[in-house]
Structure P
Amino acid sequence: MTGGRSLFAMPLVVVLLGGAILPLVILAVISFWSVDFDAFELVPGFGLASWREVLGSSTYPTLIGKSVLTGFATAGLTALAGYPVALSLLRLPKRWKSVALVVLMTPLYTGEIVRIYAWRLVLGTDGLVNGLLMGLHLVQAPLKFILFSPVATVLALVYDELPFMTLALWIAAERLDGRLAEAARDLGARPLTAFLRVTLPLTRTGLCAGALAVFALSAGDLQTPNFLGGPSGATALASIDNLFGTAFDWPTASALALALLFALTVSAALLAMAILRLGGAVRVRP
């Protein structure tokens, strides 16, 4: 029986080795090689020049830190926006929940480039936001700093990743015993206090799952910062793409990719630990 189970696990092992472990090993090996730019050839060997360039430069660590901060900011904002939506979905009649699920996933039905250009229309000088602000006489001239800024990038990322966070919170909230929050309110707790002391701790697994998904997707997004970030749109991923392609500096690109992966993995682990350490009651409905 044990041998049979091992055979069933072999496809998963092959996928993990071929799709995850082997590419990382190849990147690690190439990161110690060098490049003959005259012949445009990789030169096998062992050297630390690429790692010194990545870790000793002020540019690459800054770009890595920027990716981490973008992931944290997007995860936090999607959690703030996702909780009210997820808790509201709980109150829907059962027959409407499937409709709500389809509506929730609607942003994912269009391509990323389509969504990005839609945001450029909304945030542009002649877009919806500036038109509304000028119509309300809050500004005298269109605001040019909204588009092609970190604000536009994070706003678009929050919109893109919100379905993942909301869905994770919704699934976790479905397992809640609603009587716990009602009991907290009956005992005099304000709605915010009841949420922080009861609902939040009881849905921390969903929050953790959603935060990790949003963090990974937003920190690893290449197109959104490129099209909406303007001068601030430079990212570690864009540098990796340029080093692998135009610059033909595969060793430095490999070292930067591994450094970025390490930073994101450590940051995601710290984020998960912080969320799972949220205190409070842990009882859920069977």
Structure Q
Amino acid sequence: MQASATPSSSFPSPIVRPGILVISHGSRDGGWVALVDEAVEAATIRLQQPAGPVPVVSSFLEIVEGRLIQDGVDELLERGVTDIFVLPLFVSSGATHVDDIMQAFGQPPAGLREGELEVFHVGGARIHPGRPIDDEPEIAELLLANIRELSRDPASEALLLIGHGSREPVFHGRWREGMTRMAERIRAAGGFARAETAMLLPDQAACKLSAMRRKRPDERVIVVPLFLSQGYFTTSVIPGRLSELEYEYNGRGMLPDEAVVRWMQRQMLQWLEQAGG
């Protein structure tokens, strides 16, 4: 893939007009889009530079017509931006969508897989990639708060974190590594006995939960979904995969929550400090 973007991790030009492009998946559910927009808007409150407010655009990989990634890039370019910080609002760096997006911005592929998106036209702007969630501490705190009402005695309880996952080796490994670190963060912070992880792709959830129940039948297991918001995967897929197995679950997603705002804002501010330095 030949990209027209100019990838960069530094600021060689003395004139830097920063802009931020937040990218999430997109949905036909207007409520889901509104949750993302509200979080992005809240994260921009402190984004001031000597030249004034930093332009921030919320865009989507697909479905949301008129607000796709190229639309967002075009809007930032129209506002005179020279450097674009691309913040992927995705759960894991193992998401192939994240690799597709970054390749289309001229970044190297995560593995041998070629990206599925057409190259974005960035008009000479420098591209600076941000990070998906993986095991960020703010989100670990959020997930722990989500499950506290389900817990009675953490020292005698186990956690099972369930994420979307991937069958592709490089991306499967990234999912596994990020989920494992996140599970340990939550386990340690909450004082739980142990924590395991499972993916929906490949289908691991029921097998992992069955093994946990067989090994320690008296141990309560709390299932923690790793999804941005409640929806099809949290309300239908996970309960359907786990079927008649015994577990505790409330299906809560990450949005809406101020922790997601703090996570985005931290990345934005760190990048702007670098831009101003």
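No lab work stands behind these numbers, since they all come straight from the coordinates. The model shown is predicted, which means the values in this text are computed figures rather than measured ones. Cβ atoms are built from the backbone, for glycine too; each structure is taken alone.
Some values worked out for this structure:
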item	result
Among P, Q, structure where FRET efficiency 1/(1 + (r/R0)^6) of positions 21 and 157 (r between Cβ atoms, R0 = 35 Å, to 0.05) as derived comes to 0.75	P
Winner on relative contact order in percent (Cα under 8 Å, 6 or more apart) once structures P, Q are ranked, highest first	P
Structure (P, Q) behind the derived value 9.9 of mean count of other Cβ atoms within 10 Å over residues 93-100	P
Structure with the greatest value (metric FRET efficiency 1/(1 + (r/R0)^6) of positions 69 and 101 (r between Cβ atoms, R0 = 30 Å, to 0.05), set P, Q)	Q
Structure responsible for -21500, with helix-only ellipticity at 222 nm (-39500 (n - 2.57) for each DSSP H run of 4 or more, over all residues; to 500) calculated and labels P, Q on offer	P
Answer label among P, Q for the case where distance in nm of label points 7 Å out along Cα→Cβ at positions 173 and 205, calculated from the coordinates, equals 2.7	Q
Entry that produces 1.7 once distance in nm of label points 7 Å out along Cα→Cβ at positions 53 and 85 is calculated, selected from P, Q	Q
Value 14.7, calculated as mean projected area of the Cα convex hull in nm², assigned to which of P, Q	Q
